[in-house]
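Bear in mind that the values in this text are calculations on the coordinates, not laboratory data. Source: prediction; values computed, not measured. Cβ atoms are built from the backbone, for glycine too; each structure is taken alone.
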Structure 1
Amino acid sequence: MSDDNPIRVPAPRRVPPAPPSAEVERLPDRSGPLPLSFAQRRLWFLERLGRVGHAYHMPLALQLDGRLDRDALRAALDALVDRHEVLRTRIVADGAEAAQRVDPPGGGFPLRFEDLTGHADPDAALAGLQQEESTAPFDLAAGPLFRGRLVALAPDRHVLLLTMHHIVSDGWSLGILTRELGVLYAALHEGRPDPLPPLPVQYADYAAWQHQWLTDGTLQRQETHWRQILTDAPTLLDLPTDRPRPTEQDHHGAHLPITIDTDLTTALKTLTTHHGGT
């Protein structure tokens, strides 16, 4: 498999320390609602606020060259859903707040198939399908919060379109998903068992631990710090731009390619390393 949109894995960010092994052993009960992480709460609020559209959709297109074992690919995707609880998670209302609901394994991956092998212009049709897949809305409460479409362009040329909501995934996760999909596909195609070790901790466990970590006054101290730092900060930054600020914000954008030479790239990496940045 090759990726026609190469994944750029970001450098590690500063995050709370990993939960000690003793805390990992006390995993929350899956039979009831589970707390959202603070990042998930923010995205849930924005979704309820409306007007964000597909700004928080995470589309990925994987180009698959050569003879494709479609049964092995579907089985590999199903195995990923069973392996990662977050791919079986829905965000449901819990009073005035929201909570995670983890569905049981065995539901499979919602994969559709599109045959463009006889199309007059398959690449143009593919572009239309990519747009359709990346912009179709998700229902956070009903789920699933991911979807896929396998597009055949020729007998030996396919593209796998995957789209996930940011509330269950991020840029780093896309790299993990792609790597594990390749490992599972190869094993299942060759008739070997699943080679991936079981996951001792799932995202819902991290979210629960994150809430525990912030119950000792940490959250209040951080809030107080930023309220002091941002005192008297302007509501809007009046930056010089090439066109006036729109009356209402939207989330339409485009890609602007920029080439940075080797010397500048090396200098930037040295600078960020020195200051502990990304």
Structure 2
Amino acid sequence: MNNYKALKNLENKVVLITGASSGLGEQIAYQVAKRGAIVIVTARNLDKLKMVAKSCTEFHGKKAYAIRMDMSNPDDIENAVETIKQCIGKIDVLINNAGFGLMQNAIDFDMQQAEAMFRVNVLGMMYLTQYVALQMAEEHCGVIINIASMAGKIATPKSAIYSATKAAVIGYSNALRLELKKLGISVIVVNSGPIRTNFFNTADQTGNYLEKVKKIVLNPELVAEKIVKTIGSNKRELILPGFFKVADIGYALFPKLGDFLTENVFNKK
């Protein structure tokens, strides 16, 4: 049952985006707004969200909503979903973008920080997805896009905790896709390399990582455009940039070589 294909046209469809106060989430909001969607942006910084929502409205004249939501707080998530249901209506597309990382060796990692990362990157995403998927199931139509990372497929030194969270997102998404398919709901997982966003203001304490990998750093606007184009399609996974598809297959077939290259050639942290 491919009811989600009807969402290829986003005109007047309700799209909820987490982590949308800046970076990739902000750019996704603009892309869906240009296509006539009713945009709901969420994050913790309400002032920035209001600016994003205002810009979304200017793109297509449709009402856009800014709702503060802390992805580490299950009660906050539930309250936000209930507010959306009562004041806006059903959610047609959910894009789970919120998340953070920190480049640090696992044995030196502050485990309270690790727990916080799992609460936002994994558990918060699961809470929100469950609430929204239950609503989508009533309509037998919906699209859920989970922003994971190539770090969840090919881990590098100083990314153990972050990679673990993104591997969890990938595993969850792959099983969820099979469970929700019969309910007319599509689940797409996005695995990208580094994107030029404020993510690295927190993740990279040296401030040099993006410069070291500048040849492969992705433009958030272009990534957002590619993500939005997957809505209503049969795509199960989006890998960016494209050559990482080869790296993914190669790592699975030749893991020892993959470990060597990851540790000695591709590690720029």
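Starting from the value -11500: which structure in 1, 2 was helix-only ellipticity at 222 nm (-39500 (n - 2.57) for each DSSP H run of 4 or more, over all residues; to 500) calculated from?
The correct label is 1.
Which one of 1, 2 has distance in nm of label points 7 Å out along Cα→Cβ at positions 162 and 186, as calculated from the coordinates, equal to 2.9?
Going through each structure in turn, the value belongs to 2.
From 1, 2, which structure was Cα extents along the principal axes in Å, for residues 82-169 alone = 52, 25, 17 calculated on?
Matching structure: 1.
Hey, Rg and Dmax of the Cα atoms in Å derived from one of 1, 2 reads 21.6, 64; which structure?
1
Of the structures 1, 2, report the one carrying the highest value of relative contact order in percent (Cα under 8 Å, 6 or more apart).
1
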